[in-house]
Structure I
Amino acid sequence: MRETVCQFIRKDRQAAAGCIILGVWILLAVLVPLFWPFSYSEQNAQIQNQSMSLVHWFGTDKFGRDLFARVWFGAGISLLIGMTSALLNGVIGILYGAVSGYLGRGTDLVMMRIADVVCSIPSMLYVILLTLVMGAGVKSMILGLCVAGWADMARITRGEIIRLKGTDFACAARMEGISPVRILFRHLLPNAAGPVLVNLIFLIPQGIFTEAFLSFLGVGIPAPAASLGTIIQEARSQMLLYPYQMVCPLLVLCVMMLALNMIGTALEKKVKA
């Protein structure tokens, strides 16, 4: 499977470009906070609101903090929230949808109605409520994104399992006396990997955007830590006088979202082909 994915990335320019951009962004998010001479939280009143220069590549903010360090630290937080929430939602949704689709009948009906009830409340409201109860932070943000974020993955997995369990190879496996668990995890789920993987990739930018939007509204990562949404929100008051303070994190966020969507779109075309 890994070789197939690698071959696909090498052949598809869109997927290759998205992977290269995302890889560079992840490296910068990891290396800049470790090796950059300025800290993301260090304040210096003598260099407030400085424009871009060879010393401060993205300039400084109203507290004299280096924006290059803050933006890439924030990018790391945003990627952590997006990838972790996508992974958790993927695992929960795949297991839930697979069991529901394979058992069918009354069990499927009850499980899908539970998913509908969970989805009836907007996911952003879950995040806001958990943030108020648990306090603002990465954990509460991820948990809030995972309360209802698995439902779409469950529906997609359920549909694929229902389609595949009626195929000849699944019927032959049941006739041979293979256990339902083995049929589900060794035969059906691997054949449903295409649509599931595409949806899993799209869950990452969805989580990043939700976190950035809530942080922009002020319900996000507390100081002194910051995500890209927090940095953009802090720069809003300085937008007219110092537009670079908002433009730099916005560009980093937009390119990161673009790279993830390029990968997801390329995989979706591959699956449909």
Structure II
Amino acid sequence: MAKKQKSITLFPKAIALTIAGSDPSGGAGLQADLKVFQQLGVYGMSVVTLITVQNTQGVKRLEILEPQLVLDQLEAILTDIPPAMIKIGALGSAANVQAIADRISSLDVPVVVDPVMISKHGHSLIDDEAVELYRSKLLRHAYLVTPNRFEAEKLTGISLDSQDNVAKAIHDMHQMGARYVLLKLGDEDGKSMHVFGDGNANVGHVVQRLKTHNTHGTGCALSAAITARLSRGEKIQDSVNRSIEDVWQAIHAGQPLGKGHHPIEFRLIGAT
């Protein structure tokens, strides 16, 4: 008997835009974001910022689009299908960070910033000038910022080697302008640790650390799932908690596609 497919509930007013790089293998970047949006019943759109030549084994080439081309794509969308939420992923250059920060400053649309700085395979996707612009320009417009450990250390200059330093880094990112912070700390004593800060208190969210290679696109999928849920009108804490569980399930059920870091099982995003 054929397995029954999950029915996707559509949310007509839920429209999300991702501003991100392209991953031709489909596991990360804007391709991952659009898959997650679709699974959560959200209409997805994309602005391409950079093109990678990559697969599950690594990034072989990177071409960053000029800021004006990125802005022209964005303007085409904004003047026709205004999004309810915007997710910002890899921007690739200081010029693109500056251009996007300037444009979204006049928008009344909540923005989730996933400050992508390095690929899963260790390939640098941004330089120090761009990092400084994240600090001084982009994060002030972030409804939520979702850095991993490496990205948070780059943004704050703080080594996340203690609970006090984790709290200080989250505080500093609030000071940069982010309303909410979701810090992805990764492996902590065999558990996968996330810390969510709302400016008043920090709350940890722990899930079992899985021993698997099904990790390609996890960061993209998490921030995309939160973006999608927020566009559906869910509250921020609920969106974060449910999205963490979504991605955990998708990692757990991932299939061995490719010869490197396998992509997660996107079809399970939003299954519960």
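For FRET efficiency 1/(1 + (r/R0)^6) of positions 173 and 237 (r between Cβ atoms, R0 = 25 Å, to 0.05), which of I, II scores largest? Each step should come with its number before you reach the end.
Working: I: 0.00; II: 0.90.
When FRET efficiency 1/(1 + (r/R0)^6) of positions 173 and 237 (r between Cβ atoms, R0 = 25 Å, to 0.05) is computed for each of I, II, structure II gives the biggest number.
Kindly point out which one of I, II the value 16.4 was derived from, the read-out being mean count of other Cβ atoms within 10 Å over residues 13-20.
On the way: I: 16.4; II: 24.2.
The read-out comes from structure I.
Give the label, chosen from I, II, of the structure having the highest value of relative contact order in percent (Cα under 8 Å, 6 or more apart). Kindly include the intermediate steps, with their values, before the conclusion.
Values: I: 26; II: 19.
Between I, II, the highest calculated value is found for I.
Name the one structure among I, II that distance in nm of label points 7 Å out along Cα→Cβ at positions 45 and 157 of 3.9 was derived from. Walk me through the numbers on the way to the answer.
Numbers: I: 5.5; II: 3.9.
Value 3.9 for distance in nm of label points 7 Å out along Cα→Cβ at positions 45 and 157 corresponds to II out of I, II.
Have a look at I, II and say which one yields -10500 for helix-only ellipticity at 222 nm (-39500 (n - 2.57) for each DSSP H run of 4 or more, over all residues; to 500), as calculated.
The read-out was computed on structure II.
Out of I, II, which one gives 0.5 for distance in nm of label points 7 Å out along Cα→Cβ at positions 21 and 125 as computed from the coordinates?
Numbers: I: 3.5; II: 0.5.
Only structure II yields this read-out.
Can you say which of I, II returns 0.94 when Rg/Rh (Cα atoms, Kirkwood Rh) is computed? Don't skip to the answer; put the middle values down first.
Values: I: 1.07; II: 0.94.
The structure behind it is II.
FYI, it's all coordinate maths here, none of it is from the lab. It should be emphasised that the depicted structure is a prediction, and the values quoted were computed from it without experimental measurement. Cβ atoms are built from the backbone, for glycine too; each structure is taken alone.
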